[in-house]
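Novice: In what follows, structures are represented as structure tokens.
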Structure I
Amino acid sequence: MKNYAIVQALRDAHIDFVVLHTNQHQDPLLREVIFARMGYKPDFIFPRAYSIGAAIDWVCELIHRHEIDLILVNGDTAASLVGALAAIYSDVELAHVEAGLRSFDKHMYEERNRIMVDSAAHYLFAYTQHQVEYLKKIPDLRGQIFNVGNTTIDLIQDFADELIKPRSDNYAYVTLHRKEFTESSQRMRNVFTALNALADEFDAMIFPMHPRTSAAMRNHGISQDLLSRIAVIDPVDPLTSLSYEKFAEIIITDSGTIQEEAYIFGVPCVTVRDNTERPETIVAGANVLAGFSPTAIRDKVCLQRRYHNNHKFPCVYGKQGAGQRIVNILQEHFTRDYN
């Protein structure tokens, strides 16, 4: 979804490109369904059992077979690291979208991925000026830095008609799935206790439970009774999730991307983490860190409820057109650099 606007801009510019999928995630909601709604699909899907090393070899093979000149990766996932390493060892250029994010928590896999991909990239496309200023302070970065804004804005604008209010009452929207949360039985119990205690504050609390979270509950022996007052539903596709976010009274999450989306929608956010790579949202008052204490979570939710839906926060993520700006920059600089 974050690449949707880039794909549209590449098509409009009549630039030859292919989409590679490492096949790490095989859930139809995260692949076939969402690609169909985005209007594009992978040209190549990794055909074997997933491993990072095998995926790197596969991308290297495709680079050489199809004479690919530049690899573009997005975010801080294992797939972004796979693409970056394949670009390095195939001696082709690398563009990183979502460059410059840092939580300064080196225990996070995502943080390590960000650091490595940023260090290798020839083009660093940041979402905000804060990220640009951080990147400028890193010695020995070889890439050029650009503030292009957030590609999610393009997506939200183009699919605005599909983001329909999913229910008529006032609800909180909850997503929790990160490793730091699911690997700790005590953290899960604390957070679920806090959510249950907050149930009287809303008409409903909607919690589409991620498969990792439900598996962790089983592994830790955590009873569903801890969420007895919460509307726990099956996972939803990303556009449905955006609909829930857009019309929520408040969002409670540990997702980095959803912190951004809450900000763009003007919905107050409580982040159930000790840190964030989106400090711009904290500075603006749109988002607060609650950690994992039940008392702190309840207090922060009550604090954030002072904001109303569609609150207009400062425009830190730019305006529509990020995908086009990325492609324009690549057309100008890659052609010049390559020659």
Structure II
Amino acid sequence: MAFARAMVAAYHRYGESPAQALKLAQITPTQLQQVNGRMTARQMETLSGAAMRELDDEGLGAFARRLPWGSYGMLARASLSAPNLGVALKRWCRHHGLIAPDVQLKLGVTGDAAVISVDETNSSLGAAQELSLCFMLRNIHGLACWYIDSRIPLQETRLPYPAPAHSDTYRHIFPGPLLFDAPRAEIRFDARYLSLPLRRDEKALQQMLQHALPVTVLQYRRDRLLVRQVRQVLSAHAADGHSAEGVAKLLHVSVRTLHRHLKEEGASLQQLKDEMRCERARDLLQRTSRPVKQVAAAAGFRNEKSFIRAFQTWTGQTPALFRSQAGV
């Protein structure tokens, strides 16, 4: 509810009444003042949308000048033609600086992590700092997920203020490790997402803008990079009989989430394991003269017979025939 109070404060800065917006969101004055009060994602969406429209300011009073309703839609459209997520986010950050010079957003890469940072420039965001920084980071993170139609797990979120009394709420806003009292606000995620192509067009944008706020409030479920991550885990230890529990633990997800996301991508763990075993076996048969029994063990099979049977299913050939045709 602290975020609702911050939005009410924006109304007061403009000399306007928040009564109608609170009524739409079904938040009573008593609930608003509850120290540990909560609101649902739906209430957050309703209150945010009403406030931005009534105040005609998508920045909710945080910046030196208003961001008229539709400003963030304009930023999303300006990046829609980008060839991949990295280019889209760089455009978004640059264009945001044109309409709100109070803050500077940047996209960088540190090691294997993509970093989106927010630096306050000429003036402090003051009382609006928490709401504004949370909104900007969730906005760009939600939009990034929407662009590539994929969940983008956060590796870490850093915020430049002390942990508030309601800091436990942040796990719903920024799932993953949190660091308060950081030098600046930023989110970090796997840099490989930056190379994924955008999957949206103008028609999809128009539909999204009619209900844009859920993109910044609710978390995405699909993860288009998960198949690639599973392949890497399986490839790194091809001889191990990876269980779903083991793979899920390495990827920091639940077994249920692992299976659900793979299904959404038209894959299964067993299918990916078979593909990696097949690739490993083909490579060893082509490049080495190791006995078939050793190849079977290296590909993760307990005995030679089960390997031969599986290899025939995959390729239509026995390992010996495959090797002879490869000239080894």
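Novice: Out of I, II, which one gives 50, 20, 17 for semi-axes √(5λ) of the Cα gyration tensor in Å as computed from the coordinates? Don't skip to the end; give the middle numbers.
Specialist: Values: I: 35, 22, 19; II: 50, 20, 17.
Value 50, 20, 17 for semi-axes √(5λ) of the Cα gyration tensor in Å corresponds to II out of I, II.
Novice: Continuing with the same structure: A value of -15500 was derived for helix-only ellipticity at 222 nm (-39500 (n - 2.57) for each DSSP H run of 4 or more, over all residues; to 500); which structure in I, II was it taken from? Present the calculation step by step, with values, prior to reporting the outcome.
Specialist: Numbers: I: -13000; II: -15500.
Among I, II, the structure yielding -15500 for helix-only ellipticity at 222 nm (-39500 (n - 2.57) for each DSSP H run of 4 or more, over all residues; to 500) is II.
Novice: So if we calculate mean count of other Cβ atoms within 10 Å over residues 62-69 for every structure here (I, II), which label has the highest result?
Specialist: If we compare mean count of other Cβ atoms within 10 Å over residues 62-69 over I, II, the biggest value is for II.
Novice: Relative contact order in percent (Cα under 8 Å, 6 or more apart) computed as 13: which structure among I, II?
Specialist: Working: I: 17; II: 13.
Of the structures listed, the value fits II.
Novice: For FRET efficiency 1/(1 + (r/R0)^6) of positions 46 and 166 (r between Cβ atoms, R0 = 30 Å, to 0.05), which of I, II scores largest? Could you put the intermediate results ahead of the total?
Specialist: On the way: I: 0.30; II: 0.95.
Largest value of FRET efficiency 1/(1 + (r/R0)^6) of positions 46 and 166 (r between Cβ atoms, R0 = 30 Å, to 0.05): II.
Novice: For which of I, II does FRET efficiency 1/(1 + (r/R0)^6) of positions 206 and 278 (r between Cβ atoms, R0 = 30 Å, to 0.05), calculated from the coordinates, equal 0.10?
Specialist: Numbers: I: 0.85; II: 0.10.
Derived from II, not from the others.
Readers should treat all values here as calculations from the given coordinates under stated rules, not as data from a laboratory. If you're wondering where the values come from, they're calculated on a predicted model, not measured in any experiment. Cβ atoms are built from the backbone, for glycine too; each structure is taken alone.
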